[in-house]
Structure I
Amino acid sequence: MAVDSRFYKMVKRGYQMSQPDFAPPEIYMIMKMCWDLEPTERPTFNKISQMIER
């Protein structure tokens, strides 16, 4: 997909890619958390590393 104005409009409307075949459900959950439209709701790098270490 080209990264153009159409792409940015989709992201602003909440578009999120589907789970890649290679991504386990736990990792996809983290990916989705990182895409939260509200930046303050996204996990910090510290929180992400804690989630991955589990």
Structure II
Amino acid sequence: MEKHELDRIIILTRKQKTTGLTRQEAEERRELYIKYLAFVRVRVEKQLEEAGCRK
């Protein structure tokens, strides 16, 4: 996941809280969030493997 994608999630989240999102923006945010969750899962699994907690 690249920094510009994380920045975009933050921008869309702030906009959602203030003025709301268009359908396109909401879909974009959802897709980026799914990508972010996959990125986090991979990182956590790797850390667990390196710590000897998972095989």
Given 2.7 for distance in nm of label points 7 Å out along Cα→Cβ at positions 14 and 38, calculated: source structure among I, II: II
Label whose coordinates, when distance in nm of label points 7 Å out along Cα→Cβ at positions 6 and 30 is calculated, return 3.3 (choices I, II): I
Of the structures labelled I, II, one was used to calculate helix-only ellipticity at 222 nm (-39500 (n - 2.57) for each DSSP H run of 4 or more, over all residues; to 500), giving -14000. Name it. I
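Read-outs throughout are calculated quantities, based only on the coordinates presented, and are distinct from any laboratory measurement. Everything numeric here is computed off the predicted structure, so don't read it as measured data. Cβ atoms are built from the backbone, for glycine too; each structure is taken alone.
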